[in-house]
Structure I
Amino acid sequence: MSVPDCSSESVIATPILRDLTSLPAEKRQPLCKQVGKIERKTFPSSEAFDFDTELKKKNTNMILAFKNADLGELSGYLVYVRMKRLVLLHKICVVQQERGKGVGKDLIHSLRRQLENQGGCQNIQLWVDEDRGPAKALYKSCGFEQIDRCVDYYGPGRNGLKMQLSIGK
């Protein structure tokens with residue numbers, strides 16, 4: 001099976017990717033606060049994610065992208081929920097000044113690699129606003145395909161597209 005290339009060709013510096021649970025416990029809470037600030041700045045309040053509640057759930061995980069090895073400044077993050085053979089990509093965000101540098105692709109590629117190494121997962125699914133062109137382009141470039149459409153999914157006049165990336169046999 002051919003795997004789409006989710007790496008970025010024009011990236012100057014590759015972000016440092018870490019799973020939140022791999023970091024020392026004392027660093028996790030400050031990082032979650034940093035992520036919360038980015039979240040509030042990037043998304044409408046109706047789409048904001050409650051990190052304090054959601055990340056305490058057993059099957060919810062986050063991959064963080066850092067600008068450099070000191071793990072101080074975030075470039076982006078990806079939140080996903082693992083169910084047996086399915087992963088729901090719940091949220092992906094790249095900070096404004098890092099967009100277009102391949103950070104989103106790196107996050108998705110990292111998740112895919114992790115799931116392939118763990119085994120047992122067959123698909124990654126997500127919902128995206130039909131009008132968010134850059135997000136749809138990112139997902140398509142990483143091999144996601146549209147499998148459903150829901151009228152008014154995000155509210156009146158805001159349709160949602162369900163996309164899926166098959167990773168298992």
Structure II
Amino acid sequence: MKLTVIDTPGFGDQINNQNCWEPIVKYVNEQYEKYLREELNVNRKRRIPDSRVHCCIYFLPATGHRLRPIDLEFMNRLGKIVSIVPVIAKADTLTVEERQEFKERIRQDLTSNGICVYPQREYDEDPEDRILNDRIRECIPFAVVGTDKEHQVNGNKVLGRKTKWGIIEGTF
């Protein structure tokens with residue numbers, strides 16, 4: 001599978017963040033239009049390069065508070081054109097209890113603001129899909145810890161970060 005990652009460094013870092021999501025929304029829409037033009041072309045290429053954005057992994061700062069207005073606005077706008085996967089970045093800066101409470105607040109904020117995240121309910125085509133998707137929904141938002149080292153835990157090799165109090169596995 002070919003995967004293209006597009007980073008948006010500095011998003012939301014300005015003093016005035018009014019409409020800062022517009023270039024991103026514009027880019028996503030342009031990629032869909034570009035693909036559609038190629039697809040509608042009478043003499044189209046045998047293999048159309050796919051530059052569409054299929055998913056947005058939206059990293060949330062590990063504040064432990066609620067979603068910021070800019071997060072809500074961005075996910076609300078972009079969620080109408082692409083699947084959003086919210087992820088708490090640097091989740092190891094929160095205790096297990098803080099992380100769980102933060103995840104619950106994020107779920108409440110998403111629900112109360114009508115923001116649909118992946119997997120959307122329309123993907124629940126049959127009972128098996130619904131069960132699997134419900135299990136995924138219980139984990140939203142995901143939480144990650146960055147690492148590139150392997151450690152031995154109970155005889156198994158795991159990716160994780162070693163701290164003075166133990167090993168934090170790479171994802172949870």
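Each value in this text was obtained by applying a stated rule to the coordinates, not by laboratory testing. All values reported here derive from a predicted model rather than from experimental measurement. Cβ atoms are built from the backbone, for glycine too; each structure is taken alone.
Quick check on the output: 17 is relative contact order in percent (Cα under 8 Å, 6 or more apart), derived from one of I, II. Which one produced it? Label of the originating structure: II. Among the shown structures I, II, from which was the value 21.8 of mean count of other Cβ atoms within 10 Å over residues 106-113 calculated? The value was obtained from structure I.
For which of the structures I, II does the calculation of FRET efficiency 1/(1 + (r/R0)^6) of positions 138 and 154 (r between Cβ atoms, R0 = 30 Å, to 0.05) return 0.75? Corresponding structure: II. Hey, helix-only ellipticity at 222 nm (-39500 (n - 2.57) for each DSSP H run of 4 or more, over all residues; to 500) derived from one of I, II reads -8500; which structure? Structure I accounts for this read-out.
From I, II, which structure was Cα extents along the principal axes in Å = 62, 42, 37 calculated on? Computing Cα extents along the principal axes in Å on every structure in I, II gives 62, 42, 37 only for II.
Please state which of the structures I, II yields 2.1 when distance in nm of label points 7 Å out along Cα→Cβ at positions 26 and 58 is computed from it. The value was obtained from structure II.
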